[in-house]
1. Here distance in nm of label points 7 Å out along Cα→Cβ at positions 135 and 167 has been calculated and equals 2.1, so which of I, II was it run on?
2. Using FRET efficiency 1/(1 + (r/R0)^6) of positions 39 and 159 (r between Cβ atoms, R0 = 25 Å, to 0.05), single out the structure from I, II with the greatest value.
3. Work out which structure the value 3.9 belongs to, where distance in nm of label points 7 Å out along Cα→Cβ at positions 103 and 127 was derived from one of I, II.
4. Suppose you compute log10 I(q)/I(0) by the Debye sum over Cα atoms at q = 0.08 Å⁻¹ for every structure in I, II: which one lands on -0.37?
5. Determine which structure produced the value 35 for percent of Cα pairs over 22 Å apart, for residues 23-118 alone, calculated from the coordinates; the candidates are I, II.
6. Of the structures labelled I, II, one was used to calculate helix-only ellipticity at 222 nm (-39500 (n - 2.57) for each DSSP H run of 4 or more, over all residues; to 500), giving -5000. Name it.
Structure I
């Protein structure tokens, strides 16, 4: 049971983060080997655009926009945020010359970890609640008895769904730091 829980719940989370870091390092190393480090300098733009495009899901969820299927937009949100983060990491490279940029990168990584944590916690909670309800239905409980017996599990699931209350401020911190980095780039760019 423990091995199954680890392989189904914990491993995908860590593999997603590990793949992000490993692929970023691999891409950065390839750019250095090909003497094309200058390409990495420009990858911040498409990376930022992908991250911004991933926010369509949040807009749909808050009914700011009414088009699109939320489930499909959620998958796109996850993919575009991950891919955009990859490009931003390659853009950052292993160069430690700008504190503001690195604060933005760390905020982005914490944001990605927060998003992945929420994804896996919600999925696990949803599966557990549904399995418990299925078991109770199989025992022949009435709808009223089912609601009564699953009350605390339902409250716990609702509490887990509140992880967004943590994810949103992290996203906001990342957005502020990234915007400050972008403004600083334009202010101190060598425009000659």
Structure II
């Protein structure tokens, strides 16, 4: 197993409302030294939810992605508020983004987003047993709910407006869990 590099020094080189850019100098076990930079998100993490409207239908949202300057099909997601439990953050985000809450949550996995350049990740959770409930969200415009059949995921993956890697990974994890090929944990109330 590789020995982790020694961190010689670290400092913040830039900061915005959402991110900090951190520079850190490393010495690897073979003596080579390098400077790395990474985005360090603020806050308490984030959630992405695969919500089952029924046994074969998931809830997608269509929202504007500033990074790609276009509308994309993706999954409900958002930041975990300070002091908020993961399960509560999932339920809040569902109510804000698709107008449903859920009674059952299954924790699938924490995904790193870009391990070379970001320290943060996102918790992927499956939600079942949905009920109608709407909360006011922080989106600049209403999000469009797009029901999609799990049996038609290949057609979704082929669409030009379905490009978010973490959503595609979350859907693959959910599909494997639902097929009984991936173990996960039901979250306590």
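1. Working: I: 2.7; II: 2.1.
Answer by label: II.
2. Of structures I, II, the maximum of FRET efficiency 1/(1 + (r/R0)^6) of positions 39 and 159 (r between Cβ atoms, R0 = 25 Å, to 0.05) occurs in II.
3. This value belongs to structure I.
4. Going label by label, the one that fits is I.
5. Of the structures listed, the value fits I.
6. Only one of I, II returns -5000 for helix-only ellipticity at 222 nm (-39500 (n - 2.57) for each DSSP H run of 4 or more, over all residues; to 500), namely II.
Quick note: the coordinates plus some simple rules give every number you see, no bench work behind them. For clarity, every value in this text was computed on a predicted model and none was experimentally measured. Cβ atoms are built from the backbone, for glycine too; each structure is taken alone.
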